[in-house]
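J.: In what follows, structures are represented as structure tokens.
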Structure P
Amino acid sequence: MTEEVRILGIDPGSRITGWGLIGMRGSDLAGLDHGVFRLPEERPLAERLAFLHHGLTGLFARIGSVEVAVEDIYVARNVRSALTLGHARGVVLLACAQAGLDVHEYPANTVKQSVLGQAGRAATKERIGFMVKALLGLSEVPGPADVTDALACAICHAHRRSLPG
């Protein structure tokens, strides 16, 4: 019998960071758990980042050893927003490294294409949610979109890791 591989997808955000845990046995995928870290917007950036780090370390302790797929930074129109997002993403990568987890990074377009094929470049959040639901055999689309994006990232890694070579 094939051993199950567990993959944690993370969609870093400066206000909400989504996460989704999937299981992969052979080519079969299943949604196992998901959630968000809602960072306290009224707090200074340093405190929000500490909150995220604490949440991630608690999550890693709870779910154990996993492979991690993190969505890469997209090009933002607002430089300040991109920098703040970069800080949150840095905390995610740091927490993963401290936990000794195997991290894989994927651009947003690669994640979308992995879930939707060539139609992924112009994908809506609703379409991605529908496909994540179908691919993981879930009874409903997981929300919010930060969770769906995190699960899509985990699916992307599952597809990539099963490719030869």
Structure Q
Amino acid sequence: MDMPQTRITTRAEFALVLRYVLQQAAGDGTRELWLVDPDFDSWPLDDPGLLDALAAWARLPRRRAVMLAHSFDHLPLHRPRFAQWRRVWSHALECRALDEVDASEVPTLLLAGGGLGVQLLDRRYWRGRWFRDDTTWGTWREVIDALSQRSETSFGPTTLGL
């Protein structure tokens, strides 16, 4: 799939670009993904196409994805397919909470290899962009590194009932 535009202007475009970047990551052999959002409520994580693309990437050897969020509290209830996917692919997906960081300081990003990424600038009006640019990617990777140092493991693949 060719993605000539760099701008995102609708929720549907955001979902399409996320799938595209995940497919590119699998095709490029990208070993690491970073998914960052305050709560992932706006992400189409229950979309079968997105989960298939994520699974295709995770099937490759030595893959690691990190999800950084201010909170994962609502994700299991609002995205049950993703919660199930997480149980199956927990070896490839680490979830980390940014409890000490204000939610407004957490960007909405997907970073893959090769300078490829997605940034949602306005979650309310679905304005964002995707890019393939090493400089932009490197800048965001530094931000993510700083955030991840302030994070803790969260959203385990299973929950224990009492």
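No value in this document is a laboratory result; all are computed from the given coordinates. Keep in mind the model is a prediction, meaning the values are calculated, not measured. Cβ atoms are built from the backbone, for glycine too; each structure is taken alone.
J.: From which structure (P, Q) was helix-only ellipticity at 222 nm (-39500 (n - 2.57) for each DSSP H run of 4 or more, over all residues; to 500) calculated, if the value obtained is -15500? Working shown, then result.
T.: Values: P: -15500; Q: -11000.
Here the read-out was taken from P.
J.: Taking FRET efficiency 1/(1 + (r/R0)^6) of positions 23 and 79 (r between Cβ atoms, R0 = 30 Å, to 0.05) for each of P, Q, which is largest?
T.: Between P, Q, the highest calculated value is found for Q.
J.: Between structures P, Q, where is mean count of other Cβ atoms within 10 Å over residues 7-14 highest? Write down the numbers at each step before the final one.
T.: On the way: P: 25.9; Q: 15.5.
Across P, Q, mean count of other Cβ atoms within 10 Å over residues 7-14 peaks for P.
J.: Okay, moving on. Name the one structure among P, Q that distance in nm of label points 7 Å out along Cα→Cβ at positions 31 and 135 of 2.8 was derived from.
T.: Q
J.: Suppose you compute mean count of other Cβ atoms within 10 Å over residues 87-94 for every structure in P, Q: which one lands on 15.2? Write out the running numbers ahead of the final one.
T.: Working: P: 18.2; Q: 15.2.
Derived from Q, not from the others.
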